[in-house]
Each structure stands twice: as structure tokens, then as C-alpha cells.
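What follows is a group of structures, each given as C-alpha cells.
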Structure I
Amino acid sequence: MAVLIAAVILVGLICLADLLLTFGVIRRLREQAEQIGSFGRAGLAAAPPVVGLAEGDSPAAFASVTMDGQPMTGPAEIRMAAFFSTTCSACPGKVAPFLDYVRSHRLARDGMLAVVLGSPDEPPAYLDDLRRVAQLVFEEPDGAIARAFQVSGFPAFCLLDSDGAVVASGFDPAALPEPAAVR
């Protein structure tokens, strides 16, 4: 009987020590989460996402043909370029914000370029919407325009100044500055 009581006390002490260690680990994880959270808000949130060319860089010259059959050369006349991919799950959700951005800033269709990368055999449903506000180019996944802008993810939006240099870029058109502010 004395051995049984000693075993129960020993198991109880082991459980109590385990409980104290667990509380210590939880406290430490909360401290680390707060440190990561404050770093993310102060450090990472302040840095713009990299979607291609850096601010101040100009895209390389390119030539293509729009879906309307018009020759397209750049970047001379382009003020904004939007890149979508047929394989991108986030792209359809960014078409409406792109359209809103273009319309709210009254940007001319001639200065807007929308590039859809993928197979033309399976065109996305939003092609007609893009065609209404921008010159539309459909190109292969590693097409000339995407290479010129060094696009690294989709969807990608690049705002250019009158000299053809990137002023701002990102994955969300709503986060871009007003085009009037870049002239």
C-alpha cells in the first residue's frame, strides 16, 4: 500500500512539473508572437511588395500585338501595366479593383496595358472587361512584355511615369498612388 501511495505522489509531481513547463512554453510563444507581430506591422508592412522592376527602373523595349490586332510597342506610351495569369487563382478577384482604379482616375485606354499570360485555348471570363479599359495582349507564360517588366507574381500592377520609369508596383491596384501624383 505504501508503494502505491508513493507511486501516485510521484506521478502527481511529474504531472505538476509538466504543467508548469507547458505554461512556460505558452508564455514564451506569446512573447515571440508579439515580437513577430510588431516587426511585421512596423517592418514588413512598410516595405512594398516586389512584383517586378524596382521603383525608378524602366522596362525593356518590347513589341507585341494586341487582341484587336494593333501593334503594341513599349514602354513609351504606357502609364499603367496590369499582368494576369490564366493559372492564377487571385487574378479574377483583382480585375474589378483594376477596373475601378482605371475608371476612378479617368485613365485613357491608350495608356493602359493589360497582359494575360497563359494558353489562349482557355481564355478567362474577364477578358472583355479588360479590353474595355486597356489595350489587351495575350501572351505565353514567359512572354516578352512580362520579361520586360520582370514580373515575379500575379496579379501584378505597375504604374509608370511619363518617362516610362516605374513609379509604384504591387499586387493590389487599390494600393497604388494616384497617377496625377506621378506626373
Structure II
Amino acid sequence: MVNNIAGVVLAGGKSSRMGKNKALLDYNGKKLIDHMIALLKQSYIRDIFISGNIKGYDNTIPDISPFEGPAYAIYDLLEKLSNYEKILFLPVDMPFLNPDILNLLIEQAEQTEQKNGGYFYNYPLPAILRTNPPKARVRSVKELLSIMDIMAIDLPYIYKDYMKNANTPEQWQEVISS
């Protein structure tokens, strides 16, 4: 188990482009939210939460500012879960992520020069962040990472195809046909 790191699946969005709740989509015989929770467990994260209000799950944390975007949700969770040293945030709509990618992110964020956390260049999520939110709220995850002084790390080329997300029915068709 990874000590003093919580995992959060970001699943509080409207899923308006998808037309239905992405968290509840069927992915390889189970709900996408369950797949993402399993990824965190495979990365030895013990305490796992869902950002948003997904019926049937007791580990949800409803958004304080619903539908304001992931940056607001992340900001609020950094405050709410401040008893943890860091939080690993996963978007619900990136089903190709795997434990190797998450473990690389966790390991890199533990390095001395990256103690505030880490994310991969060109991919603001997933991200691991120290629970010290900035004073100002911002709208974008990229801006939040910047003002928190979170360092981007290189994503090994072999993982590039694993970083796809699915926001539309067409993108979801690509996911399930892969």
C-alpha cells in the first residue's frame, strides 16, 4: 500500500458531450467507474474516493460547486482530504490508463525535486498533488498545476496511446472497439 496517498476518481461532470453518465458506461463487462477504482487498487492505493455523486457508491464526495469542472473539484478535495499527504486524481474517462503509468507518476512525485506532485507533459490528468491548495481558485487544471508549482514529467513513449480519453459517443466507440 502507498502510505498517506488517497486516490480520487473525478466523476462529477455532466457528461454532456457523451449524452449519458460516463462513469456508468460498460467497459469490459463492468462499469467504467469500477474499472478506474480497480486501477487505483492495483497501484496499492488503499483509500479511494469518487468525486461526484454516483448512486450506489458509499465512497463518493459530492462536489461543493457542481459542474464547475475538474479544477474546482480538485481544489475542494485538496482541502477536504487534507489529512492525506498527497492525492492521486484520475479522470473517469481514461480507461486505457494502467497501474504502470500510475506507479510511474507516484514514484516520480516522491523524488526530492518533485515533492509537490507531478503529472505528465501534455496531460494534466492524471495528476498527483500535495494537499496544499493555493489561495486562488482557477478554472483549468493546467492553471491549477501551474500555480501549485507542480512539475511535469516525461511520459514514456510506450504509454502515449494509453492516455486517450473518451468524451463523445464516437470516442467511446473507439475505446470499446480497441
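No value in this document is a laboratory result; all are computed from the given coordinates. Model, not experiment: these values are computed from the prediction. Cβ atoms are built from the backbone, for glycine too; each structure is taken alone.
Taking semi-axes √(5λ) of the Cα gyration tensor in Å from the coordinates of each of I, II, which one would give 54, 19, 14?
Details: I: 54, 19, 14; II: 23, 19, 16.
Label of the source structure: I.
Tell me which structure, out of I, II, gives -12000 once helix-only ellipticity at 222 nm (-39500 (n - 2.57) for each DSSP H run of 4 or more, over all residues; to 500) is calculated.
Values: I: -12000; II: -8000.
Only one of I, II returns -12000 for helix-only ellipticity at 222 nm (-39500 (n - 2.57) for each DSSP H run of 4 or more, over all residues; to 500), namely I.
Consider the structures I, II: one of them gives 24.1 for mean count of other Cβ atoms within 10 Å over residues 77-84 as calculated from the coordinates. Say which. Numbers along the way, then the final one.
Values: I: 24.1; II: 16.2.
Value 24.1 for mean count of other Cβ atoms within 10 Å over residues 77-84 corresponds to I out of I, II.
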